[in-house]
Structure formats: C-alpha cells, structure tokens
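The data blocks that follow each hold one structure.
Every read-out reported here was derived from the displayed coordinates using simple, explicitly stated rules and does not represent laboratory data. Here the structure is a predicted model, which means the values were calculated and not measured. Cβ atoms are built from the backbone, for glycine too; each structure is taken alone.
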Structure I
Amino acid sequence: MLLAVMGSPHALQVDGVGGGHAQTSKVAIVSRATHPLADVDYLFAQVSVDRAKVDVSPNCGNMLAGVAPFAIEAGLVAASDRETSVRIYNRNTRSLIDAVVQTPGGKVAYDGDASIDGVPGTAAPIKLSFLDAMGSKTGKLLPTGRPREIIQGLAVTLIDYAMPMILVAAADLDLRGNETPAELDSKVELLARLEAVRQEAGRRMALGDVSGLVVPKVGMLSAPLRGGTVTSRYFVPDRCHRSHAVTGALCIAVASRLPGSVAHILAQDGPASPVTIEHPSGRIQIDLSFAPDGSVASASVIRTARRIFEGCVIVPSHAFSHTTENDKLRELCP
C-alpha cells in the first residue's frame with residue numbers, strides 16, 4: 001500500500017506523492033500509545049524510490065519532528081498552554097523521545113524564529129530529546145566491543161546510538177571530506193566500496209544480511225572547516241544526504257566523545273556539549289547530557305515542522321490483497 005501511495009518503484013515517483021529521493025520518500029504512522037510511559041506510538045517507514053521495498057528497521061529524526069504537532073492536532077494528545085510535551089514511543093527502535101511543541105493558547109504554533117540549515121525560512125522550534133537511544137537496534141553502543149576496527153583495509157567505528165552506523169575517515173578514502181553530495185553520488189566505485197564495507201559491518205553488528213536494507217548507515221568524517229566539531233557526509237545508504245539525518249547526527253555526536261573512535265580522532269577539541277556537525281547544507285547542533293558514569297544520558301536537537309496539507313490519497317486496488325476486481329480504487333482518509 002505504501003509503495004502505491006508514494007509511487008514506487010519509479011525514479012520520479014510520478015504515480016504517487018513521493019518526491020523522487022530517499023529524503024522525500026518517507027512515511028510516519030502515528031497511533032495512540034501502547035507503551036505505558038508514552039503518549040503516542042510512531043512507526044517510521046522508509047519507502048524505496050527505485051525498488052519495491054519498504055524498510056521499517058530505522059528511525060527518522062526529521063520525520064519525528066512532525067509527530068508531536070500532528071498528534072496534538074489529531075486529538076491524540078491534549079495541548080497545554082504555552083508549550084506541550086509529548087512522549088513518543090518509536091516502535092522501530094523501541095525507544096522513547098520527548099518532543100516539546102509550542103502551543104500558545106492550547107493551539108500548535110508553526111510560526112517562529114528557529115532556523116534549520118538546509119530548510120528555507122524560519123518556524124517555531126520543536127525540541128526532541130532522545131532518552132534511551134543507546135543500542136537502538138543492536139542493544140549495545142559498540143556492538144563489537146571495540147571503538148575502532150578494520151574492515152577491508154579501512155579503519156572504521158561501528159556504533160549504535162539512535163542509528164547503527166559505520167564511521168570512516170574521508171582521508172582513508174582519498175577524499176577531502178567536504179565534497180558535495182553530487183560529487184560523491186557520481187563516484188560509482190566509492191559507493192560500491194562503501195556498500196561492501198556496510199554489508200560486512202552489518203554482519204559484525206549482528207544485523208545479519210543488510211543488503212536491500214537502509215541500516216546501518218555510513219558516515220564519512222573529516223576535521224571541521226567552519227568552527228564546528230566534525231564534518232560529516234551521511235549516506236542513506238546508496239546516496240549522500242543533501243544535509244544530514246538527525247539520528248545520524250546524534251550517533252556521530254556521541255562517537256565524537258568516545259575516545260579511540262574515528263569521530264573522536266577527527267573532532268575539534270572543545271566542551272563535551274554541545275557538538276556541532278558540519279554537513280553539506282550547513283550545521284546541526286546536538287546537546288548531550290551525561291550520567292555520573294560518563295555515559296550519554298540523553299541527546300537533544302531542535303527541529304521545525306509545519307502542516308502542509310491534509311486529505312485523501314487514492315490507492316489502486318492492486319495495493320490491497322483483499323480487494324476484488326470491482327474495487328477499482330480505495331480512499332485512504334485520516
């Protein structure tokens with residue numbers, strides 16, 4: 001059904017509402033909470049553009065930003081005056097996230113002064129705090145127990161915080177690290193090499209055969225150039241992200257504070273928090289809080305979202321196994 005909604009598989013997704021890129025072919029499914037400590041459940045679906053594949057293994061922080069405002073306006077959560085805190089249970093990673101939404105007068109406010117690099121204009125801030133993101137898919141921050149190891153001749157860090165990732169230094173790939181996404185996407189041999197490393201990393205991280213899946217992701221890192229902590233190029237996984245995924249930024253931020261990791265070696269010296277990651281569209285700042293033992297207790301980031309449209313998507317009957325030939329179309333309405 002989601003393939004039909006988004007128009008996959010097709011490079012332009014002309015027969016659906018997808019945007020023809022991995023960043024714009026995503027779905028957030030929201031329901032009343034099943035978790036006793038949450039207000040709502042959120043299931044993320046990554047709909048492949050050029051393959052008939054829907055992957056529900058990862059979380060998506062950028063889509064997550066829209067969950068709390070939607071939940072309030074859909075009547076799933078009662079709004080408070082000034083601001084409303086919504087606790088979200090992400091079913092993909094079995095983790096909790098607190099979202100704080102501006103609700104003056106008990107209504108969601110979308111206008112504001114918060115700006116996000118890579119997103120036009122300004123909007124009201126939405127603060128997302130990830131509470132238990134360590135070992136999101138593998139159960140461990142370091143699935144292999146090592147901060148750095150070798151895969152196919154490359155020194156890598158295999159780490160799982162909000163998103164399982166493979167971190168590699170750009171210099172080890174004979175790259176500067178500040179290449180544009182278009183430049184990196186054109187390097188067929190590079191993409192093939194990263195995919196081979198990713199598949200081996202999946203096995204080492206006990207994720208099994210990850211071919212055809214979007215996790216783990218790859219982060220290609222280098223020293224910062226604009227006063228940040230570290231520079232990142234984030235692969236999703238067969239293309240370079242035009243800016244940066246939130247969950248990937250959280251993972252890299254935590255890695256930058258982990259001695260011996262690829263990120264820590266490249267990171268600029270500075271306070272433990274915040275961590276600023278430079279990406280193709282600008283910067284993203286992550287605030288970390290630490291437990292008494294030095295481990296990361298939570299990671300927070302500011303995002304924005306706005307309601308763009310609402311209505312019905314017409315889905316062909318072949319998308320439903322239970323339809324008959326007389327059911328030519330079915331409407332999916334909120």
Structure II
Amino acid sequence: MRKKSKRRPQSDSMRIVFMGTPEYAVQSLSALVDRGLEVVGVFTQPDKPKGRHGKALPPPVKIYAQAKDMPVFQPLKIRLNGVETLRALAPELCVTAAYGQILSQELLDIPRQGTVNVHASLLPHYRGSAPVNWCLIKGETVTGVTTMMTNKGIDTGDILLQRELTILPGETAGVLTQRLARLGAELLIDTVKALAAGTCPRQAQDESRMSYFPMLNKEMGLIDWRQSAHSIVDLVRGLNPWPCAYTPSPQGTLKILSAEAEQVQAGLPGKVLEADDKRGLLIQTGAGAVRVTNLQAQGGKVMQAKDYLRGHTFAVGTDLMDADTTEEGKA
C-alpha cells in the first residue's frame with residue numbers, strides 16, 4: 001500500500017514580508033526564519049548617521065536580514081515609494097515590529113491575510129511608539145506583548161493574542177525590551193500558526209480602557225526633584241538606555257543611569273544630602289530621597305557614583321534645583 005505523503009503545513013508556504021527596525025524587531029524576524037517560514041522581503045528604516053563623525057549605520061534588522069541573504073528595502077516613506085515594491089513581493093501576510101512608519105490603507109490592502117503587529121504592551125494600554133519606557137515611567141509591575149491586526153490607526157487594530165510578563169524590580173527599559181522581544185517572537189509564531197489554520201482569535205479593543213503615550217525626547221529626561229523618590233527612580237529606569245534621565249549640577253549635566261529610593265525626613269527637594277566615595281550620592285526629593293548608583297558626566301563613561309565622587313567634589317547642601325541648566329541633556 002502506497003504511503004500518503006505528509007501534507008506541508010499551510011503556514012510553511014505562506015509568503016511573509018517583514019517590517020521592523022531596532023533590535024526588538026530582530027527577535028521576531030529571527031523566529032520566522034528559524035521556523036522555516038518564507039520571508040520574501042524585509043522593509044526597514046534608512047541607514048542613519050550616528051556617533052561623532054556622523055557615519056551612516058544600518059539598523060539591526062538590516063544587518064540580520066543581509067546576513068541571511070534576504071532582500072532588504074529601505075524607503076524613506078513607504079507610503080510614497082514602497083507600495084509597488086510591496087505589491088511585487090506578493091505577500092500573503094505582512095508582519096511589523098517597531099518598524100517606525102505608519103502604513104497607508106493601500107499598503108494594508110496588499111497582503112491577503114492582513115498585517116500583524118507585535119506590540120510591546122497589553123493593548124489597549126500603552127499605545128504609541130515607546131510602550132516599554134512609559135510602562136516603567138508610570139510604575140507598572142506587569143506588562144506584556146500583543147499581536148494585533150494593523151489598521152490605519154495607531155495601535156488600534158483588533159487584538160489577536162496576548163501574553164503577560166512580570167516586570168522585575170529595578171529593571172530598565174533596555175533589559176525589559178529584550179525580554180519582551182523574546183516573548184513577542186514566541187507569540188508571533190503562535191499567531192502565524194493560528195492564522196494559517198484559521199483558528200486565530202480576534203477581538204476589537206475596548207476604547208474605554210485605552211491609553212496612549214507620545215514619543216520620547218531628550219527634554220523629558222530632566223529630573224524634577226520635587227517629584228517623589230519612587231517617581232524619579234521610575235523615570236530613571238524608563239529612560240535607560242535612551243534618552244536617559246539627567247540633572248544639572250555644579251559639575252555640569254549628569255546622566256543618572258540607575259538609582260534607588262530611600263526614606264528620609266522631609267527637606268528641600270534637590271538638596272544633596274550625601275556626596276562622598278563611601279556613602280555615595282543621596283539627593284532629597286519631594287517625598288523621600290534618591291540614592292544615585294550609576295551616572296555619566298559630560299564626555300565621560302558610565303561610573304558608579306562612589307567612584308565618580310573620588311575625583312569630583314560635591315558639597316553637601318548643594319541645591320540641584322538651582323544649578324545651571326544651560327547644558328541640559330548634553331551629557
């Protein structure tokens with residue numbers, strides 16, 4: 001009796017176009033490749049100048065895709081000069097993960113199965129381009145990843161699958177993003193399999209529970225010492241590694257990379273309570289105090305606060321609220 005050949009899973013033959021830019025997106029693209037799915041093209045943002053010499057460097061997704069010999073496309077505005085390219089690739093499904101461009105309805109209409117986005121929050125909470133940063137800034141203890149069908153709105157499409165993740169004490173946005181990227185890659189594979197099998201759930205978002213937060217910028221890193229110690233520590237965590245929380249000081253602008261909240265008696269916000277190479281740097285806030293553990297001075301390297309204070313004098317009683325702010329954000 002002749003054996004029946006095993007039928008190839010539908011998901012294995014699905015033509016996929018991937019759209020993503022930062023390291024967060026590499027995890028999802030890698031998961032598709034490792035699964036043996038057919039990625040017929042990769043869209044990513046154009047190379048951008050970085051560093052002191054302004055050399056144009058490729059985004060992480062481009063580096064990975066080229067290493068895998070996948071076609072890479074970098075339109076400045078995909079809505080204007082990427083439509084025909086995408087149409088020629090004839091994708092059945094598009095996948096986006098922190099791509100950085102808004103897709104027009106014309107683009108969304110091309111893939112038969114639609115466009116799935118891997119978003120690093122539990123939608124409808126924390127819509128926008130910086131959900132990981134904002135959930136830390138707002139003091140959340142739980143976050144997660146959502147796969148959703150993309151529409152013309154900003155993270156407003158139907159929810160497909162979700163998975164929660166507990167935020168670890170002291171975790172920074174950089175570390176949390178790495179964990180969410182791995183979780184998102186796993187969730188993406190589950191989503192693609194379910195879509196191919198026709199079993200993927202789909203639910204509209206509850207707009208009454210929606211929250212949206214804007215893009216990050218350097219100015220939001222300026223520490224207001226009138227805030228509570230816990231709020232300032234959350235800001236430090238949420239803005240690490242970029243754009244970083246900072247404070248003006250007699251020594252110039254200091255980036256604060258990590259810090260801890262401590263209980264102290266009420267006092268003048270911004271006042272330096274301790275500053276030496278044994279006790280470190282302790283600063284009064286509107287409620288409690290912030291113990292700075294790692295910092296970076298202008299033009300310097302990241303250091304423990306105790307090590308920095310071995311070579312720099314910080315007078316106890318200095319008021320950082322009155323320090324010169326002309327160099328804000330330039331560290």
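Given a value of 58, 48, 37 for Cα extents along the principal axes in Å, calculated from one of I, II, which structure does it belong to? Considering all the candidates, the number was obtained from I. With Kirkwood radius over Cα pairs in Å, for residues 202-297 alone computed over the structures I, II, the top value is the one for II, the highest of the group. When helix-only ellipticity at 222 nm (-39500 (n - 2.57) for each DSSP H run of 4 or more, over all residues; to 500) is computed for each of I, II, the one that comes out at -4500 is I. Calculated for structures I, II, FRET efficiency 1/(1 + (r/R0)^6) of positions 50 and 194 (r between Cβ atoms, R0 = 35 Å, to 0.05) is largest in I.
Taking Cα Rg over 2.2 N^0.38 Å, for residues 106-145 alone as the criterion, the largest value within structures I, II is that of I. Between I, II, which one scores greatest on FRET efficiency 1/(1 + (r/R0)^6) of positions 34 and 154 (r between Cβ atoms, R0 = 30 Å, to 0.05)? Once FRET efficiency 1/(1 + (r/R0)^6) of positions 34 and 154 (r between Cβ atoms, R0 = 30 Å, to 0.05) is worked out for each structure, II has the highest. Comparing FRET efficiency 1/(1 + (r/R0)^6) of positions 122 and 258 (r between Cβ atoms, R0 = 35 Å, to 0.05) across structures I, II, the highest figure is found for II.
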